[in-house]
Structure P
Amino acid sequence: MKFRPLSDKEENIATQIVDAAYVVHQKLGPGLLEKVYEVCFCHELSKRGLQFQRQVDIPIVFDGIVFEEGLRLDVLVADLVICELKAKDEVNPVWKAQVLSHLKLLNKRLGFLINFNVEFIKDGINRLIL
């Protein structure tokens, strides 16, 4: 199966997201609450001039009805890239499915699952593409 490549803009944003996660992890290390990482991660995004939204509600369309409540994503960067942030010891496989579902529901192509509760942040970053 052949996938359409990401745009240069998406790739540039992805690079900055990974860099922001590295900086946050380098300065804070593992072991803090997810909300702490979210605030600091978003601060790093803003330093890079990236627009973002935090705690974005995702409407669900079911049986022809739009339900406004239910799902929420952690960070939407430049209205293009979804970031789901975690601070957990164990990675739950359903989190990747969650990011993929968010991508489908919002008609986006690129998402990141970032777990800050790891020794090396490279082990906590998962890039997902539709």
Structure Q
Amino acid sequence: MRFVHTCVRVRDPEASTRFYGLLGFEPRGRLNFETAYNLYMGLPGDGDTLELTVNHDRKKPYELGEGYNHMALVEDDLDALLGTLEREGVKPEKPPYSPGGREDVGRICFVADPDGYRIELIDRAFPTPQDPAPTAG
């Protein structure tokens, strides 16, 4: 078994493909349905891991609900990416920070796509921080 893709519903496909393009995603293809179509995108060297679903005639924003939180991407140069995003009007929720205050695990920040989906940007690959395993006794 392997992970294939994440799907998000979008209202403005041009704005969404532009936003995800800034994050490094490349357009891969389109699949048409009677009432909607999917735009597939992927990062260089990876599969079509992002599916943008566009429902015809959708005018009002999607309710994101309280269950969805974010998807995460590792970036080799977080500061450069944030500069690129800012020139396009995209600002992080707050400046990059170290999760749990742990400087040893690097920095993260969150941005939102045109539909409000949160994206975690991770500065270079680092292991997911974990609390130490409980000791016996």
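Between P, Q, which one scores greatest on percent of Cα pairs over 17 Å apart, for residues 57-96 alone?
The maximum falls on structure Q.
P, Q: which one has semi-axes √(5λ) of the Cα gyration tensor in Å, as calculated, at 30, 18, 15?
On the way: P: 23, 17, 15; Q: 30, 18, 15.
Traced to structure Q.
Given a value of -12000 for helix-only ellipticity at 222 nm (-39500 (n - 2.57) for each DSSP H run of 4 or more, over all residues; to 500), calculated from one of P, Q, which structure does it belong to?
Value -12000 for helix-only ellipticity at 222 nm (-39500 (n - 2.57) for each DSSP H run of 4 or more, over all residues; to 500) corresponds to P out of P, Q.
Every read-out reported here was derived from the displayed coordinates using simple, explicitly stated rules and does not represent laboratory data. All values derive from a computational prediction rather than experimental measurement.
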